[in-house]
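Just so you know, all these numbers are worked out from the coordinates, no wet-lab data involved. Please read all numbers here as calculations on a predicted model, not as lab measurements. Cβ atoms are built from the backbone, for glycine too; each structure is taken alone.
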Structure P
Amino acid sequence: MSVFQLVLPDFLLIGLGWLLFHKLRFSSDFFQGAEQLVYFVLFPALLFHSITQTPLSLSDAYVLLQASAGVMLFGVAMTWLAVPLLRPDPLAHASIAQCGYRFNTYMGLSLAGGLAGSAGQTAMAVLVGFAVPISNVAAVHALARQNGGKALREIARNPFIIATVLALLCNFLQIPIPAAVDATLKRLGACALAIGLMCVGATLSLQGAQQAGKLMAWMIALRLLVMPLAGLFIGWALGLSVVEKQMLLLFSALPTASSAYVLAARMGGNGRLVAVTMSIGTLLSALTIPFWLMSGPTFW
C-alpha cells in the first residue's frame with residue numbers, strides 16, 4: 001500500500017466531518033458531545049489498549065521519553081524565536097504559538113497502526129502520552145495572563161495522561177488485562193479514531209486569515225517542515241530502532257490538534273486565528289505527511 005493510500009482514509013474522515021457540519025448542518029452541540037466522548041472515554045481507552053499490547057522495558061520507555069521531550073522542547077523554543085524576529089502582537093503569539101508544537105493524536109494513532117501495526121501504535125501511544133503534559137504546560141503558560149491558575153489541575157486531571165500512566169504501570173508490572181476488558185477497550189479505540197477525525201473536520205475554517213500572516217506562516221512551517229527534521233535528527237542521535245524512528249518522524253510531522261482552538265477560546269486568546277492556522281496546517285499536511293514518510297527511510 002502506498003503512503004498516499006495510507007493517509008487518504010484519515011483525510012476522507014476529516015472531510016466527512018467538515019461536510020456534516022458545514023453543509024449538512026449537523027449541530028455544534030452534536031460535535032461538542034462527540035468531542036467530549038472521544039476526549040474522556042474513547043481516546044483514553046485507545047491509549048491504554050495500545051500501550052498494553054506490546055511489552056515495554058523501562059529502558060524502552062526512557063528512550064521514547066527522551067525522543068518525545070526533545071521534539072516538543074525544540075518546537076516550543078522555535079515558537080518563541082518568532083518573538084524577536086517577527087515582533088508579533090503578544091496576544092496573537094500567545095494564542096497560536098501552540099500551533100507550532102501541538103499534535104493531532106487521532107491522526108497519529110490511526111496512521112501508526114497502518115504503518116507498523118501494534119508495535120507502531122504502542123510506540124506512538126507512548127510518544128503521545130509523554131508529550132501531552134509538555135504541550136499542555138507550554139500552551140497554558142503562553143496564555144497564563146488570562147487563566148494560569150488552573151494549569152496544574154488541568155494537567156493532573158487530563159484523561160490522556162491518566163490512561164498513559166496506568167497503561168505503563170500495567171505494562172512494566174506485567175499485570176494481565178482480562179480478555180473481555182481488552183476486547184472492550186479495542187472496540188472503544190476503533191470508535192475513537194473515526195469520530196475524533198470527523199470532529200477535526202468540523203472545526204476546519206478558513207475565515208479570519210487576514211491578520212498575522214507572517215506569524216501563521218512561521219507556525220505552520222515549523223509544525224510541518226522543521227519539526228520533522230528535528231524528529232529525524234533526534235531519532236538518529238538516540239539510536240532508535242527503525243519502527244521507533246518511523247513513529248517519531250510521523251509524530252513530528254502531525255498537524256496541530258483542534259484542541260488548540262478550544263484552549264485559546266477558553267483562555268481569552270484569539271480563537272479564530274488559531275482555528276485558521278490549524279485548518280491550513282491540517283490541509284497542507286495531506287501533502288507533507290506522505291512526503292516525510294517516503295523521505296524518512298533515506299536518512300536511516
Structure Q
Amino acid sequence: MTLPVFDAAVIKEEATPQLVFDTVRDALIAHAEGRTSVPPPLHMDFPEVDGDCHVKAGWLTGATDFTVKIATGFYGNPGLGLPANHGLVCVVSARTGQVRAILHDRGLLTAWRTAAVGALITHAMARPGAVTLAVFGTGEQARLQALWLARLRPVNMVLVHGRNSHKAQSLCDELTARGLHAQPASAQQAAAADMIITTTPATVPVLDAVHVREGAHVTGIGTDMPHKNELPPALFQRAQLIATDDHAQCLDHGDFGHAVRAGTAAEDDDIAAGLLLKAPIERQDKAITVADLTGVGALDAALASAVLGQLLP
C-alpha cells in the first residue's frame with residue numbers, strides 16, 4: 001500500500017481557520033491539564049547560514065495518532081527567492097506504530113498553529129478594550145498574528161516594527177489591503193501599544209521593558225531555541241501575570257527562562273496558558289501581562305490528526 005503524502009495546497013483546503021482555532025485551543029487545554037505526552041524538542045542551529053531546525057513530537061492521551069514534526073527556519077532564504085520556513089509532519093498510528101501519512105505542508109500547519117495560539121492567548125490575556133496591536137517582525141508570522149487576532153477581536157491599528165523599513169512598509173501595505181489599518185513604527189512607539197506580539201528570530205531583546213505601558217499585554221512567540229531571546233527579563237519583573245505554553249520548555253529555552261536565570265522572575269511565577277483559555281481571567285486594567293510561547297508538540301499532533309481526518313474520512 002502506497003503511503004499517502006498530502007501537499008500544502010491540499011492541506012490548505014481542509015485546515016480552515018475555525019478548525020485550527022478549535023483544535024489548538026482544545027489541545028492547549030489538554031496539555032495544561034496533563035493529558036498529553038510531549039518529549040523535549042530536538043534543536044539544531046546552522047549559524048553560518050542563519051538557519052535552525054527543530055523536531056517536535058506529541059500525543060494527546062487516548063488519541064489514535066501521534067506525530068513527529070520537522071520544522072526549519074532559514075532566515076536568509078527570501079534573498080534566494082525561497083520561503084524562510086519549511087517542514088513536514090509524519091502522522092503515526094498510536095495503536096500499531098505504522099506511519100499513516102505524511103503531511104508535506106512546507107511549514108503551513110506550524111505557521112497556522114502558531115498564529116492561532118498567539119491570537120488565542122493574546123485575546124484571552126489582553127484587556128477587553130485593547131484595540132491597538134504592535135508586531136515586532138515583518139515576516140509571515142507577523143502578518144498571520146495580526147490577521148488571526150483580528151478574527152477574535154477588533155483591531156483598530158497595527159504598528160509594525162522591523163529592522164528593514166521597506167519590509168515594514170510592505171507588510172503595512174498588505175495588512176491595509178486586508179482591511180486592517182497599519183503603519184510602520186519605531187521600537188518605542190510599538191512598545192506602547194495595547195497588545196504586543198514579537199515574531200522574530202532575535203538573539204537579544206527587541207523592546208525595552210520601560211516603554212511597555214501599564215495595562216498592556218505582550219506575547220512572545222519567536223524564542224523557540226536556547227540562543228534566541230525576544231523579551232527582556234525586566235518585562236517579566238513588571239508583569240502581574242505570566243503564562244507559558246509549556247513550563248519546562250519555557251524554562252529551558254524560552255524568554256521566561258531567560259528571566260528566571262536573570263533573577264527577575266521565579267520558577268513558579270507562571271501559569272499554564274491552556275488554563276487561561278479554559279476559564280476567563282480577572283485582570284486589573286493597569287496590569288501588565290506576558291505570555292511566552294515556545295511551541296508544543298501535542299498541538300501539532302492534534303492539528304495534524306484533525307486535518308488528516310478531513311483528508312481520509
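Of structures P, Q, which gives 93 when volume of the Cα convex hull per residue in Å³, for residues 110-237 alone is computed from the coordinates? Considering all the candidates, the number was obtained from Q. Tell me which of P, Q gives 31, 29, 10 when you compute semi-axes √(5λ) of the Cα gyration tensor in Å, for residues 14-93 alone. Matching structure: P.
Once FRET efficiency 1/(1 + (r/R0)^6) of positions 54 and 166 (r between Cβ atoms, R0 = 30 Å, to 0.05) is evaluated on every structure in P, Q, the highest one turns out to be P. Source structure of the calculated read-out (distance in nm of label points 7 Å out along Cα→Cβ at positions 78 and 182, 1.1) within P, Q: Q.
Which structure, out of P, Q, was helix-only ellipticity at 222 nm (-39500 (n - 2.57) for each DSSP H run of 4 or more, over all residues; to 500) derived from, given a value of -10500? Answer for the origin of the read-out: Q.
Largest in relative contact order in percent (Cα under 8 Å, 6 or more apart) among the labelled structures P, Q is structure P.
For structures P, Q, which has the highest computed value of mean count of other Cβ atoms within 10 Å over residues 102-109?
P
Determine which structure produced the value 2.9 for distance in nm of label points 7 Å out along Cα→Cβ at positions 46 and 158, calculated from the coordinates; the candidates are P, Q. Only one of P, Q returns 2.9 for distance in nm of label points 7 Å out along Cα→Cβ at positions 46 and 158, namely Q.
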